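Visitor: Pasting the structures here.
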Structure I
Amino acid sequence: MQWIYNFFLRVVEFLFPVAAIFSTKIADFVKGREGLFKRLRTFAPDAERPVIWFHVASLGEYEQARPVMSLWKRRKPEVQILVSFFSPSGFEPISKRNEPVLDFITYLPLDRPGYARKFLDLVRPDIIYFVKYDLWFNFLKESSSRSIPLYLISASFREDQVYFRRKGFFRAPIFFFDHIFTQNEESAELLEGINFQSYTRVGDTRFDRVAETARAPKRFPQIETWLGEKPAVVLGSVWQEDMDLLIPLINQNQDFNWIIAPHSMNPGPMQNWKSQIKASCQFYTSWDQTKNTEVLIIDTIGMLASLYQFAQVSYVGGAFGEGLHNILESIGFGAPVIFGKVRKAGKFPEAQESIKQGCGFEVEDFLALKTAFDSLKNPENLERSRISANSWVESNRGATERILDFTDNLQ
């Protein structure tokens, strides 16, 4: 099976330039990897400073890796941290941020044996972390063959994944890891079922991240002044499918201030939303604070994680489309969160757990959204949800330290 996989990747690489003509996603994939190894040579790791390599699929997985990176830098500032991305949706925003924990950022090459060898020869990592999933056979095999400590963190498995349905080549990626740190008990049970014993259930590192953000959020004095004592609702990472439900809710609840942070910075949809909202509405980057404003559309990136500090209630988008965005950022501030019907619950275990805890509310249509929102207008219901959110975060903190305590074998 391995030779079929490798042959398939050769064919894929050959066809990608043609496919890129018809697909912007494939075009971004190809363009991002042009000159990859040439750029990687500029990393030139210092032989006196250990290299820690993290691989993540996209932005959500980066947020799970970030607390571990940060703790490494606090404990051992001399380490060099390199992160690789598979998806442009993760690489692009992080490459534009000022991320002091990162020494280098790159795309992961296609999973061909020669590329895996070349990548590892250039990076020379002392420790490797893969995050949640996105497990690439040749990179894992080559890393394991070199006896580089190899860990999977924030693992969240589902019964329908190929690792648990097929043996041999399909299951091998799991067994390349020296140790796996799972988010939940279900993942641990799946590993037990295939006789993989080297695992620890530590929880989701994002709880540490959101708790850290909540302790020291970015300050937005203009927004603080604007809100005053008026309750606010934050709509985070929203798509058109979310706004189709939310705009009627906004129009029926003008006794709140609303902060809208879209997933995409495409001005077209944002202008369209503004035209449908009956309340006075402005864009953040052109905000005239002398004018009365009830709805503020955040048309810039990098603010959302700290905007939840203002939320009495929040809504997090994506569930009706490509996938639910990070609800824990809101819950970290004790703000109950509403979200759309999650299509693949196994991919977003925090959604179902938030419902169980009493601080998450799943809706499938406008009536359900209105019912959930009206319920949270009740002070007693709101307070119960806020207490549940805070308790849930507090009880899940500490995953990052447990991971680092186990994996720090650097002398």
Structure II
Amino acid sequence: MHNIPRMTPNSPHFQLRFARFAAKTFFLLDGLIFASWVTRIPTIQEKLDLDNAALGMALLMMSIGGMVAMPLAGWLVAHLGSRWGVLFATLLFGLSLPLLALPDGVLLLSLVLLLFGAGFGAMNVAINTQAVSVERHYRRKIMSSFHAAFSLGGIAGALLGGFAASQSISPLVHFSLVGLLSVALTLTLARSLASDLVEEPTLSFTDETGHKTRCLLLGLLAFCAMLSEGAMADWSAVFLKQVSQAQPFYAAMGFAAFSTMMTIGRLAGDYVTTSIGANNTVRLGGTLTIFGITIAVLFPHTAMVILGFSFVGAGISAMVPTIFSAAAKIPGITPAVAIATVSTVGYFGFLVGPPLIGFASEFATLRWALGLVLLAGLAIVSLSRTVEVRDVVDRKRSDAAIATSSEL
């Protein structure tokens, strides 16, 4: 493992480009595998005759698997590098997908979802670390392009899932094909990923002038944004089927519309943030999320729900990259600690949001339980000033640094 040659900024240009392509492919695979599962949730639910509470409990096991795997994946990446982390995590995630079609009861489904969630959590840690490595070699901002690839994978997975459902293709056949594809691409492209040197983790940070508080507030913003994303992933198809009475293909189109607008928003995210600032970008995203989920809940016709979900996708799209960027620049806290804090809290929202909606639907029906996303949007709008405050501090520090360097 340690004899793998390390890629450096002096490597041939085509090697850097191919490393970026390989990393993007793994982001795309992450979205494809995950979307393949979420678009077939209604089929699995119907097959096992699960009510929403039982489904929510099963999804909670996926959350637990992800939260347990994230720190373990961090340890693996720290010791072996993100290349090996991506290899192991993607194989786990891809190979566990077909197993989701095998259980004949909620207990076995929960156990497989525990494994599937572990693969999902580990892969997200590994591929984001790999993306940082590639970005450092490029020496310019390219992070949004990786997250756009994840969204493209979500679109492809949603379309494939919708087609499979409309043609009555069994989840086992569907999941097996996607799993085989993921294994083939992983074994082919893993060696092309960039090698990296992982920094030693920092276990504590200062709390001067409220910077620790701001980091935790950014974590709460990430929690709300990713809770909304998780809700759309796990419940959009179920909502369209149960509330809107949509056919299987159109039920899958809710997540497809969400992912499409997510992709467009991420492709334009850097431009938008530069034009209107981080504060307004996050506030605009929260507003679009509120608007979109309100349309879906108040006007649950199939077309209106799909339209509403697309607004939610546009709203959430640029939030996480903007929040992570802000966290990395908080003065008084090392970027590694800040990003670890914010991302862990954020992914926790992504994983626990769907089970919460499942439990709430037993008391208020799924239609109104999805209003949890509305509450998340309101919290995002109210907390958006946290990002702008940090930007002002950074701008002053940057101006001071420029003035100092000019004097020297």
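Visitor: Once distance in nm of label points 7 Å out along Cα→Cβ at positions 87 and 263 is calculated for all of I, II, which comes out largest? Display every interim value, and only then the final one.
Guide: On the way: I: 0.9; II: 3.0.
Largest value of distance in nm of label points 7 Å out along Cα→Cβ at positions 87 and 263: II.
Visitor: For Rg and Dmax of the Cα atoms in Å, the calculated result is 20.8, 73, so let me know which of I, II that is. Provide the component values of the computation, followed by the final result.
Guide: Values: I: 22.4, 67; II: 20.8, 73.
Only structure II yields this read-out.
Visitor: Still on this structure: Thinking of I, II, which structure, once relative contact order in percent (Cα under 8 Å, 6 or more apart) is computed, gives back 12?
Guide: Values: I: 12; II: 23.
Considering all the candidates, the number was obtained from I.
Visitor: Looking at structures I, II, which one was helix-only ellipticity at 222 nm (-39500 (n - 2.57) for each DSSP H run of 4 or more, over all residues; to 500) calculated from, given that it came out as -29000?
Guide: II
Visitor: When mean projected area of the Cα convex hull in nm², for residues 31-118 alone is computed for each of I, II, which one produces 5.4? Kindly include the intermediate steps, with their values, before the conclusion.
Guide: Working: I: 5.9; II: 5.4.
Of the options listed, only II reproduces it.
Visitor: Upon calculation of volume of the Cα convex hull per residue in Å³, for residues 111-166 alone from the atomic coordinates, which of the structures I, II produces 70? Please list the in-between numbers first.
Guide: On the way: I: 85; II: 70.
Structure II accounts for this read-out.
Readers should treat all values here as calculations from the given coordinates under stated rules, not as data from a laboratory. On a predicted model such as this, the values are computed, not experimentally measured, just so you know. Cβ atoms are built from the backbone, for glycine too; each structure is taken alone.
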